[in-house]
1. State the single structure among P, Q, R that was used to calculate helix-only ellipticity at 222 nm (-39500 (n - 2.57) for each DSSP H run of 4 or more, over all residues; to 500), giving -500.
2. Taking 2.1 as the value of distance in nm of label points 7 Å out along Cα→Cβ at positions 97 and 145 derived from one of the structures shown (P, Q, R), identify that structure.
3. Ranked on percent of Cα pairs over 22 Å apart, which label among P, Q, R comes first with the largest value?
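Each value in this text was obtained by applying a stated rule to the coordinates, not by laboratory testing. Predicted model only: the values in this text are computed from it and were never measured. Cβ atoms are built from the backbone, for glycine too; each structure is taken alone.
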Structure P
């Protein structure tokens with residue numbers, strides 16, 4: 001059996017035509033739009049908005065609030081979020097095809113990624129407390145300077161994932177594949193916690 005190739009992370013979108021700048025938009029400007037390609041959203045308030053069925057491709061959200069927005073059938077295809085409030089977002093409801101996301105300095109408390117395929121995804125400087133990663137594929141994902149207190153890892157594929165700069169996580173090695181995952185010695189406490197071991 002051939003060894004699996006390490007997942008390659010998507011490149012963040014960096015090109016946005018000048019006319020594709022959406023600044024300080026709110027939900028009232030969304031009706032009539034079904035897709036956004038190479039758009040840059042800045043300081044937009046889509047909290048509680050219905051984004052169902054909309055396709056976002058190679059887009060960037062900066063300093064936006066999407067907390068509790070509806071994502072039923074929403075397509076997030078290589079979409080980056082920077083300094084965004086994404087509290088309680090149900091990414092699990094998004095369309096599967098070409099799903100790909102990047103997160104920098106985002107508030108993702110109570111967000112759900114249950115069942116999502118996210119190999120190589122980078123979470124940088126994010127608050128992921130109470131986030132749900134059950135049944136997700138996070139192979140080779142990176143959690144850099146992230147808080148994961150109360151985050152749910154259940155039957156989560158974590159092969160080669162990097163937790164060396166993450167805090168607060170508790171992961172059961174009996175129910176989550178961890179081969180090749182990276183931890184610091186202190187971080188291992190969150191892996192062996194269920195066994196009642198004392199690491200000094």
Structure Q
């Protein structure tokens with residue numbers, strides 16, 4: 001029984017150390033893994049024994065191998081810092097009309113440098129209030145056509161076009177003549 005306790009204590013410590021070494025919060029790992037924040041916190045404190053399925057989800061989210069969590073090599077530096085599979089990419093729901101927003105930037109960069117993949121349905125729109133003073137957005141159209149408007153000025157863009165605009169005032173992106181897909185980069189000053 002003592003050996004099992006030692007393994008769980010070591011596992012809890014390795015999970016926490018690995019998460020912190022990657023600069024991820026409990027919330028970020030919860031979103032990436034599908035394991036609730038409260039469960040993750042309990043595991044890291046050694047108060048809960050995770051199932052194999054839960055451990056698998058955590059190792060995938062943290063990009064470490066299962067054995068590495070037990071042998072101490074989990075936090076070893078890798079030239080590949082993170083891989084987020086398409087079905088695990090976090091999304092922003094309930095923002096915009098007829099659009100799906102996928103968050104591509106690391107959670108620790110929120111509020112600084114943010115990257116989004118946005119898919120618009122026909123007539124879809126994303127209307128935004130002003131962001132912080134000095135904030136700019138770069139938008140590149142991958143598919144379809146969109147209209148970008150800020151402070152009363154509008155520009156229509158087609159696939160391959162890029163625009164940079166002030167986002168510290170009301171601004172909007174609208175799909176034009178059908179569905180569209182864009183890459184949006186937010187630069188907060």
Structure R
């Protein structure tokens with residue numbers, strides 16, 4: 001099994017680690033988190049150091065995943081990992097439903113209960129959080145983020161680094177610009 005280094009040991013990092021463990025696809029070699037050295041372990045997995053020191057941990061893992069909710073920070077750290085020679089992987093929770101026709105960019109996370117529909121296109125570093133729905137023919141730009149229980153109706157588009165917070169929704173064919181933030185429960189109709 002490939003050894004995975006997870007960047008971020010907060011709530012999202014721990015959720016990603018659980019998805020990884022449930023999938024059985026990787027073994028978690030360790031976390032990097034800026035709470036180190038105060039945070040030394042998450043469960044039985046070591047926190048190896050701070051995010052700034054990521055290049056020195058290349059030999060510990062075969063691949064890496066950035067488990068940080070902040071879109072801009074996730075994008076910067078992903079670029080640093082690539083520059084350091086890390087392979088970025090995608091994490092799919094085994095209880096997510098993903099169409100075989102969906103295209104998912106590297107470094108993306110599809111969490112428990114999420115649904116990714118027919119011919120969906122997700123960019124790099126996308127988060128589709130628990131119970132979020134990305135319906136048929138939707139597009140999510142690089143480092144976009146769908147919060148818990150958010151929904152994109154068929155053909156809608158979430159721009160690069162845009163964020164749909166918990167419970168927000170996009171109507172059929174709606175396009176949201178890059179960097180836009182939908183508030184919890186907010187809906188945008190065509």
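1. This value belongs to structure P.
2. The correct label is Q.
3. Q
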